[in-house]
Structure formats: C-alpha cells, structure tokens
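Presented below are the structures under discussion, each in the form of structure tokens.
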Structure I
Amino acid sequence: MAQTAAKRAAELRQEINSHNHRYYVLDDPVVSDSEYDRLLQELRGLESEHPELLTPDSPTQRVGGAPAEGFTQVEHSAPMLSLANAFNREDLENWLRRTKALVDDEEFDLVCELKIDGLAVNLTYENGVFIQGATRGDGTVGEDVTQNLRTIKTIPLSLLEDAPDRLEVRGEVYLPIPEFRRMNEELAAKGEQLYMNPRNTGAGSVRNLNPKVTASRNMEIWVYSLTGAGAPPPVDGHWEALEWLKSLGFRINPHNRICRTIEEVIDFYDYWVEARHDLPYEADGVVVKVSSLALQDALGVVGREPRWAIAYKFPAEQAVTRLLEIGINVGRTGSLNPYAVLEPVVVSGATVRNASLHNEEDIHRKDIRLGDWVTIERAGDVIPHVIGPVLDRRTGDEKIFRMPSECPVCGTAIVKPEDEAMHRCPNTSCPAQFFELLKHFVSKGATDIDGLGERWCQVLIDQGLVTDLAGLYTLQKDDLLQLERMGDKLATRIMANIEASKQKPLPRLLFALGIIHVGSEVAELLTQAYNSIDEIAAATEEELAEIPGIGPKIAASIASYFQVKANKSVIEKLRAAGVSMKQEPRQTSAEGLPLAGKTFVVTGTLNGFSRSEAESRIKDLGGKITSSVTRKTDYLVVGESPGSKLAAAQRLETEILDEEAFVKLLDNPSLEAGETSG
C-alpha cells in the first residue's frame, strides 16, 4: 500500500508541476481549473495520510511556476502566498473550526472578496510614487513588469497625500470581458485564431516584453492586500486596511463584504454563484479572510498557505456531452471556423448546443473526433469551448475530422498558407463573406459612400441588387426608390456618393477591396512602389515581399488575391464601371515640398478627417508620419481622447496642433512653428 501511494504521489507531482509550468510560465493550460484542483487535492490527501511522502519540491509547497525568461527577477520582501481551497460548505466550516481552535475560540470578523481570475502582482511605492511592479513568479521570486504595469490606468502612479515612505500592496490584474470580446471580434474579422479566455490573454498581456501590447489591451486591477512592508498602517483589521488603501487612491472592489457569521459568508457566496455572470470580469470563487491583522500574524502560514484565509471555489462550469458533428462558419476574410454541434446540455443554468473549436490544428492536437463524448467548459459570458474528448467512452466508431477542400458556401477551392492556422475561402464574392466586405468597402476609410450604412447594405444584398462589389456601380436611382423607406433625398445622396467614389485615391481602393492583411498603411506602401492595380496584380510574391514593410506573409496574401478568378472578374467590372485603377506617378522625394523634413504623429479622433486622411494630407505635402512621439517629432496633431501621446509631447515640448491649427497648417504649410495657433 505504501509503495502504491509513493508511486501515485510521484506521478501526481510530475503531472502537477507540468501543469504549473504551462499555466504560470507558458500561459497555455491544457486542463481546466477544476481538474487541476482535483489533482492537487489528491496529492494533499496522500501527503496527509503518508507524511513521509512530503518532499520540499512538492507542488503543495509551491505557489506557482518559475519566472519567464526575458524579465529581471525580483525577490519579494514577503512571499506571495497561495490559498487553500474549499469546494463545499463542509470544507469551509472545517476551515473555520480549525482557525478558531488555533486562537482559543476568539471571535473575529471575516472579510469576503470575489476571487478574480487574473494575474497577481506586487506593487511598490516610495514616497507615494510607483517604483516597481512584479508578478508572483514562484512566490519568492517574480518578474519585474514595471513598465507594463505603468500602462494600466487603474494602477496609480502616485498616491494621494499622507502616503507612507514605503508601501507594498498586492492586487489582481485582469482583462475585462468586454475588452476580451473586442479583441476577439477584431481577430474574427481578420479570420485569425481567437484568444481562449480572458485570464490567459490578460496574463500574456502583462508578461509581454513589449509594453505597447499591455497598453493596447485596457487591463484593470483590484488591489486586495497590504504586504506588511514599510511602516504599519493606522488600522487594526484587513477591512479597515482596504478602506485606507482606497483613500490613498487604490482601486478596491466595491463588492467586498465584512461578515460576522458563517451564514453571512454562505449568503455572500450563494449570491455570487449566480450573479458572477453579470460581472464585467471573471471570478472563480470567494476569498474568505480573518479581518484582524493581529490574528493573521498569530495564525501564520503552513507551507505556502496562510491559515487565516481560504478560497471558496465556485462550482466547475463544465459538462460532458456528445459531439454530433463539426460545422463550418465562413468569416469576413474567408476564414473557415469550425464549431462543435452538441447534444444540448445545461451548464451553469444555460443550455449549450454549440461550442468553439478554433481550427483544424487545435482539433487534431486535442484528438477530438466526430461522435466523441467531450468535456465542454463555459466561463462566464465567454463562448463555450471544447476542452477535449472523454477517451474511456470511445467505442471505435468515432471519425477523425478533416477540413473541407472547398468552401461550404460558394464551392471555391480552399487555401491554407503554411505559416497560418486558418483555412480560407479566397473568393471575396462568397455570400458568407460578402455582407461584411460590402460594409467595409463603403466605409469612411475606404470608398466612403455615405448613406449606405449596415442596414442598407443588407437590404441591397437581400433584394439581389448587389451580388459583388461591382454591383454598386450598376445601381440606378429607381432601384433604390423601390426599396421600403428609401426616400428621394437619400437615394440622390447615395447615387452621388457612388459616383464620387470612382475617383478615390488608389490606396483607398486597395484598402476597400478587403485583401487579407492589407490595411490602410500597407495600401500606402504598395502605392509608393506601384502606380496601378494592374502593376500590383502582375508583381510576383517575391517582388512584393521586397517592399519595405510588406514581408512574405502579406506578399503571399496579395499575390493569392489576384490569382482568384472571381476577384479578377470583380476588378474588371469595377474598371468597366469607371472606377479609377491607377494614380499619377508619385514624386520619389519629398525634397522641395513644404513639409519636407518635418515629422508628425497623429493621435485622437479628428472631426474633419479620418486618421488615414490626415496622414495622407501630411505625406502629400512631404511630411513624415511616425507612430510614437520622440525628440525627433516636430508636430503632434491632437484630436479628441488623445491618450498618452499628448503627455509625451508635453514632456518633450513638442509643438502640439489641435484640429483648427492643423487645418491652418495644411492651408499654409510654410508657416513657422507657433504661427498656426491663435
């Protein structure tokens, strides 16, 4: 029996250490939280029954994984502890009974906090100024992510008055669910692989070596404790400490509650088991803490877990059901997105019939087969996804999935670039893609056909008036007037804007075509090298890749677009309709132009220009555009909600132009600095 226990304990240590590495270091877990908790509970049970099996390197004595390479290591002044878990009321009551026994049944208040599913960090302040931020790491040594954390707006860079000389606090950095959805919507629009969940995406954002990545993702933080470093706070309890931290400017979760009985704790927990789905962030349990700081010190720590706190975990949001078939959705950029069609199953009160499968490579990596019994997981409002198959329920009749060779909607042969996970339909007239493509084509940054919003694009398609992009240019005013709720004034405006769109600059047309990876900046680069659609279509993939800023991936996408028969047909129809396909040869040098030698950065939202229009006007006058403000920047053009670039310009004393001053400069670009204002 002892040998069997020793063998199982060794297996569990190896498996859990592997999962720790994937979770904390790689941010790529392969098991659910509930499965990980089950393994850890089993190991704790074995070590409790057989104390001789407890080893210094056991995962039960650790907090997390080792620091990632690429960051400076930071030794924590006090260990960043992990928490013991309670999975039911009995576990919670047993913890409370043990805790009271250790302090001679002294009465104490309990503080309940939502357990945020994010990334724990330690923040250090000196004289009220934020000087360092570090991740948990292995609990003793973490990673210095100060520059990344500085980009998170809910982390104060300086504290309010009466801050102590030195202060360390801890909190949970997280990616809000609405931001996670926004990021995935952008990826879906590009036909790229979606992020799995907010926790891993957020952790990867903080632990990215480029702070700009963190800054772009609107991360937030809840501060949840002091570390005890520096002068003691003027309070006796954890609840009061949180209120004190709030007065210093830290973000404290307003849902925290002080409880005086176990029943109040249970009521708090039961409420949030259901209400958590209404939160704008992920929470996977309730943390229960002894409030008295003196009792916290007296209770101390066992292993790496404080005796004075426990995590009461929410029920696992998982279920097992049968995979009936794998369907395919076709996205705007032609990406083929597989999804699971399931026998309906209830998960946390919601009936789930479909779940995400990401792509063919992910399906094969997880060995998911048609007919499998599969485990699905639903985390808050995030789309359910398939974790993997239940292997011991296989019968041998299951079938391996293969992506179709033709688009299930239009029948065009599917392509899959070697360096991409996604299969794509390259036909931009494919009905599954066309609605999104048409909206993009008429948008302000593309051909700017004002009046044709999303609703009218759908109506034109539904009525069969427009079946490809060129169909816009065969529309007659009478066609529009036959549409319900279409008036003469709007129809006249739409027809005038369709006619005007024929003469849009070549970069705008290229962008409007919706070629994968060709945004407004890439379109500008292409038209700096070529003067017509025909020249770009005739260029080889190798020639395109030699253009600075293009590269092989974008070049392959461009070359692929012009090889599709349906795409070439649309371009010929656009040409026949009078759409301009070329431009006058560009001046190869800015020398002699009024803004030659001047460097501009554009930030915020302008009323009279899109960002690309403003930048195009500057380039036409010989100016240079960059993305960040440096000492070499001559002008910062500022619209509404400018963000951090304005502060950088003020610090560097860069000339700042509001929209009025910018227009004045465009009208008279020979003005000297300072003459544009007033």
Structure II
Amino acid sequence: MQPTNGGASTKAATTWDFGADTTLSRLLAKNAEVFPGDIAMREKSKGIWQEMTWQQVLDTMLQFAAGLESLGFKAGDVLLVVGDNRPRLYIGMISAGALGGYAMPAFPDATLDEVRHFVHEADARFVLAEDQEQVDKMLDLREQGASIAHIVYDDPRGLAVYPFPGLVSWDALCAKGEERLKAESGLREALIQRATPDGPAVFVHSSGSTGKPKGIVLSHRNLLSGVRNAYHGGAFDFGETILAYLPMAWVGDFAVTVAAGVALRFTINIPEKQETVLQNLREVAPTFYLAAPRSWDNMLTTIQVRMEDSTPLKKAIYKFFMASALAAERRKLEGGQPTLKEMLLGPLGEWLVYGPIKDQFGLSRLRGAFTGGEAMGEDTFVFYRALGIKLRQLYGQTESSAYNALQSPDEVRLHTVGRPFPGVDVQISEAGEILIRSGSVFSGYFKQEAATREALRDGWLHTGDAGYLEPNGHLVVLGRLSDVVHTAKGERYIPNYIENRLKFSPYIKEAAVLGADRDTLATLICIDKEAVGFWAELRGISYMSYADLSQKPEVAALILEAVKHVNRTLPEALHLKRFVNLHKEFDADDGEITRTRKIRRNVVEDRYAPIIHAIYDNQKSVLMKAQITYETGEVGVIERTLSVQEV
C-alpha cells in the first residue's frame, strides 16, 4: 500500500504494509528509520506548539522503557496512567507495551474508589501520573493499602519537596534509561523487538453501566487489525492530522491516537488543556476528527449563539444560505437531487457562510469527520453535512478495538451506522443480537472467565447490542440488548433508543426513560443549562441557578414540545405520558452515569425513587432531597420542589 504524507513530509513516500503481525514499538521504529525528521507529536504548552519528531518519540520511548525496567517493571506488570492527554503519557503507554506489560489509562477525574478498583484488579505497582493532583491521589491510595510502589510524574510543579518513597520524575527516569542504553550493547534493539503481536498493548475498561467496569486487554494484533480494517474501509489515510483530546481511558482515543497514529504516521496534536480544545482545534485544522454527538451538539450551539449575537445583516445572510443548504442536504439524504437554485447558491454560500464557519472552528481541512458512541440528532447531522462536512456515523466497541462499521461519505442513512468494515464479519442472532468476528476482537475479560464465555462463543463476539442488517448491507443498531424491557401490557422497547431521540433536542442534555413493568412510559429530564439558559435570556426570563431554571413554567413548556416531537416518532403504546425536569444534571461523581455518560439505571431509579413514585401516583409536584458531591469531595444535600408535567 502507498502511504501519503498529508503535506507533512518532504521525503518520498515509502511503501510498506503495517499488517497486524507486528507491534506498535516496531512500527514506531520503522517510522523513525524512514521519516526521522517528520513531526509526530505537537503539544500546546505555554502558548507555543512544542514539536517532537518520530526519531525523538522513539528515543524517548526507549529511554522511558529502559528506565521503567530498571525499577523492576517486567512482562505482565501493570502501568496505571492517570491524567489528561500528554505526549509523555502516550509514550509511557507505548513503553509499557514494548516491555510486555499492561498500560492501563484511567479517567483523570476518576474518584478514589474507581481508581482503587483498577489498582486492586490488576495489582498495579507502577503509576505514571500527569501532575501533583494525580500524585496526591495515588499517595492517598497507597496510604489506604494499595500496592502502588513506584510513581513517575510528568509535571514536577509542587513535587520537588515531596519526601515520599517511590516518587521519581519523568526526566530522572529517562536519564537513568539513557545511561542503560549507552552502557548495554543491544538493549535498544531488544526493547524494540521484545513485544509480540499477541502481547498486550493496552488495558482499558468497559463502561460499567451495570456494575464494576470489566478489564479488557487489547493486543497489538487486535488494535492493528482494527486500524487495518478501518483503513481499507476508508476511515482514514496515511499522514492525517488529528487533535488528541478524547479521554485516554476511552478505547477510541488509544485506537485513533496511538494505534492508527503510529501505524499511519499521523501528526498528533495535543491541546493545552481541555478548556482550550475549541481554540486549539481552530489552530490545528485537523484532517480527521472524531467526537461524540454531544460535542458536535455543543459546537452547533456555539455557532448558533454567535450568530444570534451578530448584526442583523449577517444573521439574514446566514439564515438565507443555511436554509438553502439544509433543504438541499435533506433532499440528498432522501435520495433526491438539489434544485438548480440550490446548486447555483452553493459556491456563493461557501464563500460567504459555510467556509468562514468551518474556518472559524478548525473544520476547513476535514477529510474525515465522525461521530460515535450513541445516535446523533437528525438536525445536528444534517447541519454539518449542509456546511460541506461529510459527517459520518462510526460504530465500534471496546471489545473489538473500536472499529466495526462506518457510513461511506456519499451513502449516508440517518438510521444506520453504515456497512461493516472489510475484515469484519457480522451476523444477527435469533435473539436479534449483533455478532462480530474479526482479528480486532479481544481474547477475553481480565480474570473474568464467566463473562468471557458469555461474550465469546464459537468464534463470535456477542456485542450485547440489538440490531439488524438491511438488504443493502447497512447495519442498524437499536441499543443494548440487555436494555430491552416490557411495559405491564407487554410492549417491547429499548429505553436508550427513546433517550437518544430526546437528546436530539439541544435543550435536553440527559434523559432516563421509565416504564418497565408499568402501564405507561415517563421520563426524567436533565436540561442543557447553556442552551436553555441562552434561550431564557433571549426571552427575558431570569433565573438564579440550574435548579431554578429547570422549574420555570416557560422551560417546562419548551421541554414539553421536545417530548411531543419524540412521541410523534413512537407507537402510541410507547408514548411518554409524564416527565420531570430534574434540579441537577446526572453526575458521574454521584454514580448516576459512567465516565462515558452512560446511565446507571439502578442508581438513578433508586436515587430518584420519590420522583418516580410521584410520576406514577399522578401527583402534581414532589419535594426532592438529593445528595450531591462537590468538586472538593464534600457531600451536601439540596431540597427542591419539582413539578410533574403531563404530556
């Protein structure tokens, strides 16, 4: 296959196959050999983009691996990685895999209990921490009896005077590794070649929506098979420019940033911090961008808010050209063709409206724009495609290295996730479950034989997702098979399917649909404070807090229209009859949702039992007392009278 350089390399392209029968460390060494001076990573630090070439990345990886091994790290050991996206944390994970160990990234905002589960699960003795905050968290765990012996930290601020044993800076450990590399002949090549294709590359976790997250070890072969499948399916090409901002603990980040980034020589750009992602996105102007539907929704809200604050003339031009582009895109999605007027307006609209918007948000160079994780609202999807961004739905799972199916650029169906990638076989079981077979599928859950036997049967991964294949080969994903429930009247439905459609409204951030074994369906709503707050300000509606805003009669009427809109898409027997706007958002720290924002239904139904009782007891309101966890870790209780709304 012929790699392309995306404009990054001045050298002639070199042909090689990054097939699955290799490792990330060997591919990294190949990149350094053939393209030593090409930029591999860039990080925004103190306002300046700091660059690392492929040669520098390889040298740093080998230094850290040699230093880590000198601490006693060996094959089968676990390196817990905690912090935001940072070049050294990515390099540290590759180093652990090069030594035959497990790199286990955790969410930076994970609670002590969540991290404790990871540490005890794998007897983790080694930690790579971003900064003082994460080091303090690890030291607290160690005081509570965790097995942590060595903590390597990236950012030294505030840590120079720490007297605790086992603490070492990244720079000091790499210096030690460099001494070993100079003193020990053959060590450099041995570290490059030590990992095996079937050895561990990363240790990630399931979402944990129904219990404790399950450990999932993906091998180099799994990840590179997934990348290979996605490459042949047109997801990306050699030399893409990406922004690495997704949580490192999510498999999608490792599969794109590290696995595809190394195999296909991406230029990996890392934002200064999470708060500057949109600003850094504009500076980078990536060619490949993957984001959850909520991120695309938030960007759309920002665009709309800025246009409302614009001059009357600019607003009029925006509305005129967007109306034309949206109508043309909807017609194309329905199998038709744009009108002559719409085609003639297209180039002018690109110059006046679409192009400037894309440039303002760093979307002007996108060759691949993707969303995944859950369904995206039709209005959001159509908006970006009307701008000329070929937004597509990607379907993947942690257990299959993140790559299962993808919509093709010019064959998009709003209700499907496209066709399976080359190298991915799909079947639908008699129970309606999606089954996957591919080299990207993992070999089993970590130390959980029963769960492994349930997930892997006769060579097929039982995804747990309900769905079906259309005659044209497109895959439709309905939701989690375990979420299929029945009303008291025997009507079958999937709460998540309805919840996603509620969240298509920009005013609804989260929803929990109720109705299992009950006569009717109802829902708990978490409004989107930013979108609803802006809507309220335009109408002169004052409010003091999220809780106050959620209970405004005007907001209740706004959400009522969104619920009615969803009802029109559902069978009569599944119409939502009542809803309550909650006084707070669902919070991962409160255990109501996972870090990937999946609802923990048992927690929600238990915590909001008084509200659910009021809904089904036909009460008009309910006094709700709720426990909340503040950023400081302190726990408080708030009280609020909530209105129960009829639909």
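What follows is calculated from the coordinates using simple rules that are stated; it is not laboratory data. Note that this is a predicted model, so its numbers are computed, not measured. Cβ atoms are built from the backbone, for glycine too; each structure is taken alone.
Kindly point out which one of I, II the value 52, 31, 18 was derived from, the read-out being semi-axes √(5λ) of the Cα gyration tensor in Å, for residues 224-519 alone. Label of the source structure: I.
For the structures shown (I, II), percent of Cα pairs over 29 Å apart, for residues 48-247 alone is largest in I. If mean count of other Cβ atoms within 10 Å over residues 96-103 computes to 25.9, which of I, II did it come from? Checking each candidate, the match is II. From I, II, which structure was semi-axes √(5λ) of the Cα gyration tensor in Å, for residues 160-303 alone = 31, 22, 19 calculated on? Only one of I, II returns 31, 22, 19 for semi-axes √(5λ) of the Cα gyration tensor in Å, for residues 160-303 alone, namely II. Tell me which of I, II gives 26.3 when you compute Kirkwood radius over Cα pairs in Å. Only structure II yields this read-out. When distance in nm of label points 7 Å out along Cα→Cβ at positions 384 and 616 is calculated for each of structures I, II, structure I comes out greatest.
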